[in-house]
Structure formats: C-alpha cells, structure tokens
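Next up: the structures, one after another.
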Structure I
Amino acid sequence: MRIAYITQSYPPMVSGASIVVKNLAEGMAACGHEVLVIAASDRRESYKTINCNLTVLRLCSFHNPFRIGQRFIISPRPVFIRALRDFQPDLIHTHDALQLGMLSLIYKRKHKIPVVLTTHALPNFAAKYIPAVFSSLRPVMETSLWMYAWLILRKFDTVTTPTPTTSAMISAITKIEPLSISNGVDLNSFTPSRLTMDRKNALCTQLNLHPNVPIILYVGRLDTDKRVDQVIRAAAHAMQNTDAHLLVIGDGRQKPALMQLCHSLGIKKRCHFPGYISMEEGLHEIYRLANLFVTASEIETQGIVLLEAAASGLPIVAVRATCIPEIVHDGVNGYLTEPNDNTALGNAITDLLLDPDKAMKMGRAGQRLVQEHNIQATFDSYEHLYTNLIRREIFLRTLEKVKVHAWQERAKEWLNL
C-alpha cells in the first residue's frame, strides 16, 4: 500500500498526535508499505527527509502561540495537493480535522481514494485553550466546533478514536459511529525490568535525585489544561507523611508558574523539572525509576502516558474523567479520585507510598491490563482497516465503470433504432 499520513505536529514537535503518527508511519513502513508524512516544519522553512520507504515532507510553518515548541501550517493547498499527486497514495490518514482534513477530502473527491480521520481532541477540550479573560466565549466555541464536527466527520470514509469512551462521546452528538483503535504502547520498550544499580545512579545524578527516595512521576505537557498544579498540590500533601520527591517530565507555558507554586508550598527542593525527555534520552528508563505515576488531566482521549506507566509496572493515581477509567481501574491498578479534589489525590499517593506491597500488586495488575494495547495490535488493526477501505474503493470504481458501460451500450442501442 501507499499510505499518506497528514498531521500538523510530528517529532521533534511533542504532542500525543505527533507520537501516534510517528509510530504509525514507522510501523507501516516497517511492514513494507510506502509511506508519506506531510507535517508542519519544526524549523519554519520546508524540507524533506527520506529513510528507505518513509518520506517526511515538512511544510513552511508558523509558531503556535498557545503551545511551546509547536508550529502549524497555514494555507498549504498548492504544495499539499502537489505532494499527494506526486506520491499517488492508495489511502490518506489525516490526524487534523480542520484545514488539512479539508484538503484531504478535496484530494479524495478528485482521485477517488479513501480518507481516514483520527480524532485526538474533542471540542470541549479545544475550548479550554481560550484564555481565561475570554472564558465567556468557551461555550460558544465548543458549540461551534461540535456543529463543525457534525458536518465534517461524516465526509470521511472512517473516523477512528483511541477509546470506546471517546467514540461514544462523538457518536452521542454527531450520530456517526467511530471505530475505536488504541494508540498502543511498545511493550518491548516500556517494561517493569529493574535498572542496573549503575544505570539507576546515573539517572539519579542526571536528574538531581537521591537514589533512595520514593519518586512520584508526572509525564506530559505543562499547560493549564493538564492541571499539573493539582498534581503538585497533591504531591505536597503526600510529602507531609513521606520523604517522596516529585519528578515532572515535560515542558509547557505553565512551567515557570508551576515551579513558583512548588516554592510557595515549601517543596521546591523536592520537586524536579528536567524538561522534556525523549525515548532516545531514556524516558522509558525514567518510568522504571519511579514508584508511581500521577495525573490530574481531565481532557484525555486515551492518555499515552497512562499506557506507558501501566506497561512499566507503575500504579497510577488519576481523576475519574473521560476515558481514564478504561485504563485505570480503581482499586485494581491504581486509584481514581474526583476532579479538583487535591486532598483525595494526595491521600491516594500517600497510601501507595506507605504500602509498597500494594503498589507492586497494583503495578502488576496494570501490566496485565495493558497487554491488549500492544502497539503491534494497533498496526494490525489499521493495516486491516486500510486494506478493506482500499478494496471497497476499487470495487466501487469498478461498479461505476460497469454502470457507465451499461448506459453507453443502451445509448448505442437507442441511437441504432
């Protein structure tokens, strides 16, 4: 197959969507398919990279004022259509429902190929990006985006989401039925295997951590919508009864404010903000360094970091919101608390830190639960979907030709009368 992936964000830009697209593109290329990725350039100007059968075309982009390290494409139609025409994909898989999704549909109409859309965020999540000073506009924006979703989603051959919960939320409003396919997690990279003492000491030195203190881990963006301030307040509560440290992996616009919050809570020396750490830099090993994982986010459509934490054998403390209960089973592989209840979140963290046997038991339960999210199963599911959609399109084209031929024959018979 010749598959084109369309996305605004692609590594080295960091987002859930960029990770998903990278995994899919590399996974499908490894299966022998020809793959093209069209994404926003991470350095403003356009450029192209080719690695065997995986081509990444990065288009001229502009800085995203709402996200650190993110850029986006504006009005790329001529170069976008030309790139697709040169590549001649059998199928397009877009991860953007706005302008890039619209351009994919324009190409579809002319060239008669299937287009798949994966939804990574919902309108009520996107509305949270409106600054607090304009908060009164959030309901208007959310309603407008849902209206747009109702109109646009049904134009795609298939819409996918990573969880049944997200699919149900979309279905309830748009009346379409998305297909749920997990984003998946690499179970070979994220494992509970113990670090060697030398490697553990090296990581602790790198992160300025004492090797013998419990680690509360957060991985993700440091933006308002991720509610990292609640993680810090909950960690501060847990620190009253334990000698734990908080390790915050990630970057974002809220980082300075979050560091200041740690200072005001009197826990600055026990909180560590090393920034974003990639897989190549040892992210998978940092999970193995921690004792538990915590998040207060309420906007996940799956939460790749939850899958990574579970695969790494960590118990998870999270809030009961959106799809999170699909991954975190309360009392089984972690704890779920109600949103905005920092005390309950802190108590759950404390309980796990003071009971290592329970934490280990929950971590093992998480390992078992996450097996169904093996990324190879994700590749297989998408490969099966792509094959069926391409076969259906070929059948419809053939049927159309047969119909046209039949009408032509009838016309000839009529003219010969």
Structure II
Amino acid sequence: MNEAETRAELIDPKLKACGWGVTEGSKVLREYHITEGKIQTGGGRGKKEIADYVLVYKGIKLAIVEAKSDELEVGEGVMQAKKYAQKLQLETTYSTNGKAIYQICMKSGEESLVTDFLSPEQLWNKTFPKSADTELVEVWREQFANVPFEDKSGSWQLRYYQEIAVQRTVEAIAQSKDRILLTLATGTGKTAIAFQISWKLFQTRWNITRRLLSGVEVNRRPRILFLADRNILADQAYNSFSAFPEDALVRIKPNEIKKSGKVPTNGSIFFTIFQTFMSGTDAEGKPAPYFGEYPADYFDFIIIDECHRGGANDESNWRGILEYFNPAVQLGLTATPKRKDNVDTYRYFGEPVYIYSLKEGINDGFLTPFKVKRIKTTLDDYRYTSDDTIVEGEIEEGK
C-alpha cells in the first residue's frame, strides 16, 4: 500500500482503537501545517513542514505521528518525527508504517518499538506527571486548556510558535510564577500572543486572589494592564483586543483623567503608556503620578510591551511602576535576545519561558529574508559653497 492507503487502512483504525478522536476532549489533527516554507529570492517558497498527525488532548498538543507506507521500514519516519516534535516542543513522537510503532521520548531520549499508541489519558499523564505538589497546577492547566483560542469566526489561525508561547505563559501562571518573559523576533505577532493569553485569563476568571484557590478568593474577571512606551503601540493593542466585550476595554489617557478628576476603573483590560502613568500632579502642583491612584494590588496581570526599552531597567524612572504593582503577575515581551545592554530585563523577569528568533522566523517562512546594504555617505566630507541654498540656520566658516 502507498502512504495514503496505509494511513486509511492501518494507522487511522489503530489511533481510534487507542482512544484518539473517541475519548472526550481528544482530537487528531491530520496534515498539520507547521511552517509556510522559506521565502525564496524571486517570490517562491521552500518546502513546507507538514506533520502527518498531531495528537491533541484537553486542548493541548501532546505528540506527533509520522506515517510511512507499510512497504517501508518503521525507522524511515524517525528523523522527521523527531524534527517536528522538536519544532513543536513536544515530549513524545511516533514513527509508524501501520504494522509497527516506534515511540520516542524527546525528554529522556528513550526510544523503542511499542505495541500501541498511548491513550489520551496516558499521554497526558506522561507529559504532565501528577503529584501532591502539582494538584493546583493541574486545576489551572485544565481550566486554561478548556478555553479554545479565539479565532475571530475562523478568520484567524495561530502559528505554531504563537501557540507554544501562549501555552508556556499560561503554564507558568498555573505554576504561580510572578515574573514571565517571552522573547520573540519583531514581526512575529507578540500582540496576538498577548491577546490570547488575556483571553484565557478573562474567560477562566483567573485573578491573583483565585490562583491559590484557598477558598477566600473573589470570583471576578481579572484586571489586566497592557503597558507600552508609545501611543501607537498602545492603540494597536487596544484595537487588536476587539473580540473582548466593548465595556471591558479601557484606553487610559491623561486628558480624560484630568477631565474626570480620577483614573478609570470601570473595565477589565486597560491600555496605556508609561509616560501617562508617570504624569499627574497634586493640588499643590507637585508631581503625583497617576499610577499611584490605583491600589498596589489593583491589577492582576500586567503585560509590558517591548520591556527591554526601559520598564525593567534598573536605572529607569518607569521601573517604579512595575515595583509599585508588585503583587501582579508581570509578563515582559521583548524582541531582543540577552546581551550586555539589556541584562536588567533578564535579571528582573528571569530567563524566557520561550524564545523564537529572527532566524527561525525567516527559515519558517513567517518573516521575509533581508540583506544588509552598506552605503557610505559624503556627509562628513561636505563643505559649504556659495551656490548652496540655506534652508535653515547659519553657516559656520570653514564648515
């Protein structure tokens, strides 16, 4: 049989017998497109990376199954199975020709022939081992997983790395991490990632009083702050969050605070810039930053866009905002890998829970390749002559 026949006659029934697509909450994705194929010179694209099967349970991708014809050895698909699992950062992957199944654990390095695929529950427990210490994590993990990604009526499909970034972040939140960092190249859709994370928090009613599930929590929507350093970025984020109820979104502006005499509190997701929060004066005209009008524990979750540009810098005036809202879980978004001039960012947030580099984006076909063209100007060699037109300023003799 060829590969298509092998899948239909041997592999599909085997997956079904192991509970995939049958057990509630389980799903089998076929022909799952991972990458778009690198953009080539002239406009064409390289080969796309497509996984034969991706096994999903409780909304989380758990394993790859790479299929080959039953006329080929089972080992023929091992290299691809490993490659795709590494790409999607999955712990378990399989190669099968329908007659034999080869299971690989990317975490431990164990590889062996097995008689069956792991069932959805078995694969979940392998990926997320249970213990007394993980009971609370498990509760939030399942609650977050049960909220599907918002796809804007099917018009918006998350890229694989965006899903990983969201999953890693909500997992860190489930594990009660207070400071979280995502490092993704410019143009990879960090605002879309921030939206999906906020969507899951909003729909599950997660907040800092509920995350420990101590019995004294307040069952309310989270209060989320999106903090940028430029109005265009705050406005862009505000518009990107349009799937939320209109009355949930609040754009904080200094002129509106002056007009109303107080900071806005009637919403769930707030957007502003550092400069707005740092402005404000008291009755005597002395500096009284607006952010201080909120209680320190007002926000549950704060997203700091382009956090390497000052918010997490030890010497930055804006650092006071993050320190004031210390009780909130804070997520830093940056496009800049760790280096000497942004070490404060990584010290404040810790190591990134996920990194997606410019090189990966280009090789995957999500970003356009570029070439650096060096141009030498004559600006330093320029000397004024009498036939030059002076547009502005005065000429210094000899220059």
Structure III
Amino acid sequence: MHGMNPLALSPAEFRRLAAEIAELSAEYLAQLPTRAIFPATSGVDCERLFALDLPENGLGPSALTALREVMNHSRAQNGRFFGYVQGPGEPIAALGDLFIYASTEIHMAVPKAAAMLGIGRENLRYIPCDDAYRMIPAELERAIVADKAQGLTPIAVVASAGTVNTGAVDPFPEISRIARAHGTWLHVDGAYGGLAAIAAPEKCKGLELVDSLAIDPHKWLYQPLDCGCLLYRDLDMARQTFKYTGTYAKQLSSDPIEGFAFFEESMELSRRCRALKLWLSLRYHGLERFRAAIRRDLQHAQQLARAIDAEPALERLAPVELSAVCFRHRISESASGEQRNAFNLQLLKRLILRGKVYLSNAELRGKFCLRACIVNHMTTDADIETVVREVLETAREISESSP
C-alpha cells in the first residue's frame, strides 16, 4: 500500500475555500472604482510579501489570509487606468550555421523552438540513445567535434529530465562536461520529470550543473493549466537576451524592485500572474506533501511495472525510471512485430472506449506501446491494479470478436 493521498481535499473543504476566495473577489470588484490605481506599496514591500520561505508543513486554510494583502498591493485597473494597450479583464471570462544537439527522444517542443528561433529544424542534430533511452555522451561529443571540423558552430545542447515517452533522465554530469568543453549552452527539458528532484534527488544527479531548466508545475506539481517555469543559472544572461524596451514602456520608477519588468526576462510581454496559484498551493499544502505525492506516483509506477512483468501476456518495453510505463500485449510468441503493432493499436482504441482506464501511446524503436504516465495525486493502488486487468479483458474481447 502506498498510503493516503497527501494532497487530498474534501469536496466540502473545497467549497468552503472557493466561497472564501469568491467573497474576496466580489469585495475587490465592489471596491475597484474607489481604489487607488497605484497602491501605496514599494518593490521591497512586494518582494517581502512573496519572498517568505515556503513551509515544509502546509498552512492549510490560513494560507488564504495572505490573498487580501496581495490584493492590497496590486494595481487597481479600474476605469481611470489609461496606461498601456491592455484591457482590464472581464470577470466572466476570468541564425545560419548554428547547431543544436538533442537526443532522439527529445520533446517535439525543441524542434519547434529551433524553427521559431530561425535556426531551423534542419540544424537540430539528433543524438542516439542507449537501451534505456538516454542520450549517449560519446555520440554527442562525436557530433559536436565533427560539426566544428566543418566550420559549424555548436550553440546549445538540450538534455532531458524525463523524456515524454519513457521518463528517461539523461546523464547530466557527462553531458555538462562536454557542453562546457565546447562552449555550448546546456538546457534541460525537465517539464515532466525535473520536479522529481524535490522528492527523489538521486534520479536527477548533475541537474545543478546545467545553464537553464524548464519545469512545468502543471504536470508534477499538480497545478491547473497553464503554469510553466524557466530557471537560469545566470539571471543576467536572461536579461541581456530579452531586454528590449520601447520608450512607451520604459520604467519611471527608480526602485530596483518596483522598476523591474518581467517582460525583460522572457518572450512574453503581457501576461497574468501564473505564479500566484503555485505560491498559494505550496503555502496551503507545504512542500513535504508535494514530495510525498511525487514519491507516491513513483511507487505506483513501480507497482504497475511489477504487475506487467508478472503477466506472461504482457511485455514491458522500457525501464521505469520515473513514472512513465511503456508496455504492449504479446498476442502470441509467434506474432510478428507488424501484427503486434496493429493489435495494440486496436487494443488501445477499444480500451479507451470502455471508459475505465485511459492510456496513451508511444513508439519505441518501431514498437507501438501502451503508455501509462502517473502524475496524479488522486491515483490509488486500486486504480493501478485496474490497468492490467482492463488491458487483458480488452484483449480477450478483441480475440473473441475476431473471425
């Protein structure tokens, strides 16, 4: 057994919290016309408000008390706000020869980013992976050396902390050594698995060596969409890269904190405060409950892997490093690869239509897989037990209905 859901919230408690926030929001709307457009605050005051150490043990409902202070430090965008080209919100609708290197298992966002940057997808070098679907450092170095010999310029290496297919974690210490030796930027796509480091740091050894790290709290911190985060080792580098401000948006404040513009650290200009929900959630539950929830997901993935390994009709197709489990139905010992691919595709479609378990798919070296990715704090041992049972029952249905 893997214990109780550490992030559990009863429907009654959720209604009470939602009512409290709704009441505070209604109060703000009622006061909006009379509020000062620029609050009596300073950068130091705002930094103090959010710079409190996150609690290891959650504050529970008292975490919401800080929202009133957040509201009082916020700019009131009422009918007298005429700055910028920005609506107030409506309550009901609340570079040629440069080369990038990434493994063959990299997320599709990376080639898209290469295209958006103007580097081009054709200048993205795919590095082979080992049997555990991790980038092979020796192959990375070989590719960089070969390109430099041709007069090309390696600009960045993108490694993975949890590939989308199998949850593989690339060997960061070795990759970092190669990147530094060749003067390339090392970015890690940790959107899925990077947050495993707060619960199982041994799974992400060397993560502290990278230049930048992307994580998605809307994945493994269980936040509502959308909530992404980009961390830099050298913050000045980010500001040098993105700082470009027209005179119409130039900060007039001499306060080094209040005068800071978030758009000088990212591509986005206008954006809402996505961090607020994460801040509130971490304060309410505490870090330890999130660590416990992630560990529980990791344990559930191992539970599913053991169940698959114990069933002769099923075959696991990749190691389970984090919480992604890839497997397939064998059909029979004599079935060809093509027959197994076709059968498992049919199995997945029918499984989803049965409505009891939802799996996705992956393709690993030409093999069509059923893929379970466990990043849900509501998942129970019983839910995991349902997976193999449903897969076998669906396979029997298909076999019985075949001529």
Can you tell which of I, II, III yields -12000 when helix-only ellipticity at 222 nm (-39500 (n - 2.57) for each DSSP H run of 4 or more, over all residues; to 500) is derived from it? III
Using mean count of other Cβ atoms within 10 Å over residues 6-13 for the comparison, can you identify which of I, II, III gives the largest number? I
When P(r) over Cα pairs in 20 Å bins from 0, in percent is calculated, the result is 25, 54, 18, 3, 1; to which of the structures I, II, III does this value belong? I
Across I, II, III, distance in nm of label points 7 Å out along Cα→Cβ at positions 294 and 366 reaches its greatest value in structure III
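Here, each number is a calculation from the coordinates, and none is a lab measurement. The shown structure was predicted, so the numbers you read here are calculated from the model rather than taken from an experiment. Cβ atoms are built from the backbone, for glycine too; each structure is taken alone.
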